[in-house]
Structure 1
Amino acid sequence: MNWDSIQYSSPKIMGILNVTPDSFYDGGSYTSESTISHRLEEIVSQGADIIDIGAYSSRPGADDVSEDEEFRRLQTVLQIVKRDFPDSLVSIDTFRLSVVKKVFDCFGTCMVNDISGGNFDSEMIAFTAKYNLPYVCMHMQGTPQTMQKNPQYNDVVSDLLAFFEKKIEEADSLKHTHFVIDPGFGFGKTVEQNYQLLNKLDSFTQFGKPILVGVSRKSMIQKVLECTANEALNGTTIVNTIALMKGANILRVHDVKEAKEAVKIVAQL
C-alpha cells in the first residue's frame, strides 16, 4: 500500500509508537533499538495500516523538547522502519515544519500529524500541499502546556466546525490532495466537551474529509470509569466503536488488535 492508493471507505488503524520519556501512557517504554523494533513488529503484525511516531510528548503540562532532539528521536525509528518494514505507511506526530522538512529530505513522504492544525507554523499546510504529504489537521485550544487550564467554548461542536471550515478552505485553495481532520479529543477540552464532540462526530462528515479519532486510554475515559490508563482498554474500545459508528475513518490507538476487532464488528452492521 502507498499513500496514493489508501482508501477510507473501510476505516484504517494508526498504531502509536511514542519515543518520548514522558508520554502519558507509554512514556519511556521505547528508548532502545530493541524495544523500538519489538514495538514496530507488534504494530505491523497486528495489522495496523499506519505507524504514527511521536517524538514530542503532547500530554498536558509536558516538557518542551528541542527541534534537534525531536528529529534525532524520529530518525532513530525511521531508520529501523526503512530497514525492517519498508512497505509500512508512516506518520510523524509533529507540529514543527523544520522537523517535517528534515524527515522529508532524509526519508521521503510521511503523513504529518499536526496537533496544532497549522497554527504553530503558518507554512505547514502549504508545504504539505506542495509536496503532496498526507496531513492531519487537529484542533487544539492553547498549547500542550496550557490546553487543560479551563478550556472555554461558545459551543464546542459549532466552534470546531467553524475551525475546520476555515482550515479546509485553506487546504482546498492550495489543492491539498490528502487532508484529514481530527477533533483533538483531550486537547483543550473538558470531559463533558469531549463527549459532546463524540456524540456529534457525524457532524464533521459534512466536509467530505477523512476523520481521525484519537481517544486511546485518555483521561476522558479514565475519569468516567475511575480507572488508570493501564485499565482503560475496554473503555477505549467502547469509545472507538461509537466513533466508528459516527463516521470515524482512522483510529489512532495504542492497542491495534482490539481496534481492528472493533472495525470488523462495526463493518457487520
Structure 2
Amino acid sequence: MTQSKRSSNQGLATLSGRTFSAVFLAGQILWHLLQGRIHRRNTIEQMWQVGPGSLSLALVTAAFVGMVFTIQVAREFIYFGAGSAVGGVLAISLTRELVPVLTSLVIAGRVGSAFAAEIGTMKVTEQIDALYVLKTDPVDYLVTPRLLACTIMLPILTLLSLLTGLGGGIIIANSFYNISPSVFINSSRNFLQVWDVVSALIKSATFGALIAVIGCSWGLTTTGGAKGVGQSTTTAVVMSTLSIFAANFFLSLLLFRGTGQAKIN
C-alpha cells in the first residue's frame, strides 16, 4: 500500500514537472519566433508529414462522422417535420465541434505520438546533446518547425474534413431520407455564419499548437531508454487528448456565448 502510494506521488510529481517543462518550452518557442529563428527546411518537411501525410485519415474520419450524424439526426427531424433543417444542424455541429476536435485527435494520435517518439529517441541516444555540441538549438531545429507545421496544417485539414463530412451527410440524407442535396445545402448556408468557420480555424490552430508543444516537450524530457520512449509516447497522446478537450471547453465558452442567428426556412 505504501509502495503504491509512493509510486502514485512520484507519478504526479513527474507529470507536474513535465507540465511545467511544456509551459516553459512554449515560452521559448514564442521568444524564438519573435526573433525570426525558423528552420525553413525542417518546417516544410514537418508540414508535409502533418498535412498530406494525415489527409486520408482525417477525411475518412470526417466522412463517417458526417454520415453517422445524419443517420442519427435525420429520422428524428423528419418525424417532427423539420427535415429541411438536417443540413444546417449537421453543418453547425461539424464546424463548431466535431470536425476541429476529431481531426485534432487524429493528428494527436498520429503526429503527436511521432513527435514524442522521435525526439524521445534522440534524447535517450544523446543526439540532443550532439546538437548542443554543434551549436544548434534543439528548439529552433526540432520544436519550432513542428509547432508551425501543426498550427498551419491543422486548420487546412479541418476545412477539408468539414467539406468531406458535409458530403457524407448529403449522400446519406439523399439516399435514405429523400432530402435533396439542394435543400441540404441551403439549410447549411442558412445555419452557418462566417464566424463559425473562423472559430473552427481558431480552435484547430490552438489544438495544433498544444499537440506540438506536448509531443515535443514529452520527447525532450524522456529518460530510461526504450521503455522511457514508449511511456513518453503514450503519455504525450493522453495529455494531448485531455488538453484538446479542456481547451475546446474554454474556447467554446469564449467564442459561442450569446444567442444564435440561424435562419430556418
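Read-outs throughout are calculated quantities, based only on the coordinates presented, and are distinct from any laboratory measurement. These numbers were taken from a predicted model, which means no experiment stands behind them.
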Item to check | With Kirkwood radius over Cα pairs in Å derived as 18.5, matching label from 1, 2 | outcome: 1
Checklist entry - For relative contact order in percent (Cα under 8 Å, 6 or more apart), which of the structures 1, 2 scores highest? => result 2
Checklist entry - From which structure (1, 2) was helix-only ellipticity at 222 nm (-39500 (n - 2.57) for each DSSP H run of 4 or more, over all residues; to 500) calculated, if the value obtained is -12500? => result 1
